[in-house]
1. So distance in nm of label points 7 Å out along Cα→Cβ at positions 44 and 76, computed for just one structure, reads 2.6; which one of 1, 2 is that?
2. Compute volume of the Cα convex hull per residue in Å³ for each of 1, 2 and report the one that scores greatest.
3. Given a computed value of -10500 for helix-only ellipticity at 222 nm (-39500 (n - 2.57) for each DSSP H run of 4 or more, over all residues; to 500), which structure among 1, 2 does it belong to?
4. Say we calculate mean count of other Cβ atoms within 10 Å over residues 4-11 for every structure; which of 1, 2 gives the highest result?
5. If Rg/Rh (Cα atoms, Kirkwood Rh), for residues 52-107 alone is calculated from each of 1, 2, which structure is the one that comes out at 1.08?
6. With distance in nm of label points 7 Å out along Cα→Cβ at positions 36 and 92 derived from the coordinates and found to be 2.6, which of 1, 2 does the value describe?
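Any read-out appearing in this document is the output of simple, stated calculations on the displayed coordinates, not a laboratory observation. Fair warning: this is a prediction, and the values are worked out from it, not measured in the lab. Cβ atoms are built from the backbone, for glycine too; each structure is taken alone.
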Structure 1
Amino acid sequence: MTAEEKLKVIVRALDAKRGENIRVLKVTDLTILGDYFVIANGNSTTHTRTLAEEAEFQMSQQGEEPHHREGMPGSNWYILDYNDVIVHVFYQETRDFYRLEQLWADAQEVDISAYLVKEGE
């Protein structure tokens, strides 16, 4: 899968489970960690876990397994590493504390409107 195909699957999975404030940052020229960061949050630790699990499930349906994952049940932050796409799913307060968007302020924000689930789909 290309990075763009991964982004579409991941963003749609997060959006379908009502992930909040989903953002994609292109970090290709800023780090060797990956090409894109997907950042989203849930409104509870259960919702946060559900979002991470759904993204991982939808990617596995496409034959893609994470290279690495972080986060335990009840965690406030889950990370799924798909090499070129790194997914960060936070509990809202944890996201506010770490402020990844501010840390990576030089990154280019990617327009994800085409990936979002439309009402009735």
Structure 2
Amino acid sequence: MSSGWPIPLQTVALLVASNVFMTFAWYGHLKNLATKPWHLAALASWGIALFEYLLQVPANRIGYGHFTLAQLKIVQEVITLAVFVPFAVVYMQQPLKLDYLWAALCLMGAVYFIFRS
């Protein structure tokens, strides 16, 4: 990422990209490799996860210091839900449930408590 970008933006952008890879690594095989042996799905997932780590590790290194460790973790969880819901609904064709809203509200509570002074 450009060093001219603010640290929070660099961190969040890298974490969003990382989460896209993570979500496909964890769940994409359920759609694409459902009829293949599990060890082939695991190998494919590991390959995808490599790209996740190539983004996630720099994101955390860039963000740590600006964010506390706990703040980085909660930001990661919020991004995970924000990436997972469209993935589940659009890509995996799962129904959109109100439970996603309730989960998001719980995470907003976590954001409040972890970022308050």
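1. Details: 1: 1.8; 2: 2.6.
Structure of origin is 2.
2. Details: 1: 99; 2: 111.
Checked 1, 2; max of volume of the Cα convex hull per residue in Å³ sits with 2.
3. Working: 1: -10500; 2: -23500.
Only structure 1 yields this read-out.
4. Values: 1: 20.0; 2: 14.0.
Ranking 1, 2 on mean count of other Cβ atoms within 10 Å over residues 4-11, first place is 1.
5. Working: 1: 1.00; 2: 1.08.
The value was obtained from structure 2.
6. Values: 1: 2.6; 2: 1.8.
Only one of 1, 2 returns 2.6 for distance in nm of label points 7 Å out along Cα→Cβ at positions 36 and 92, namely 1.
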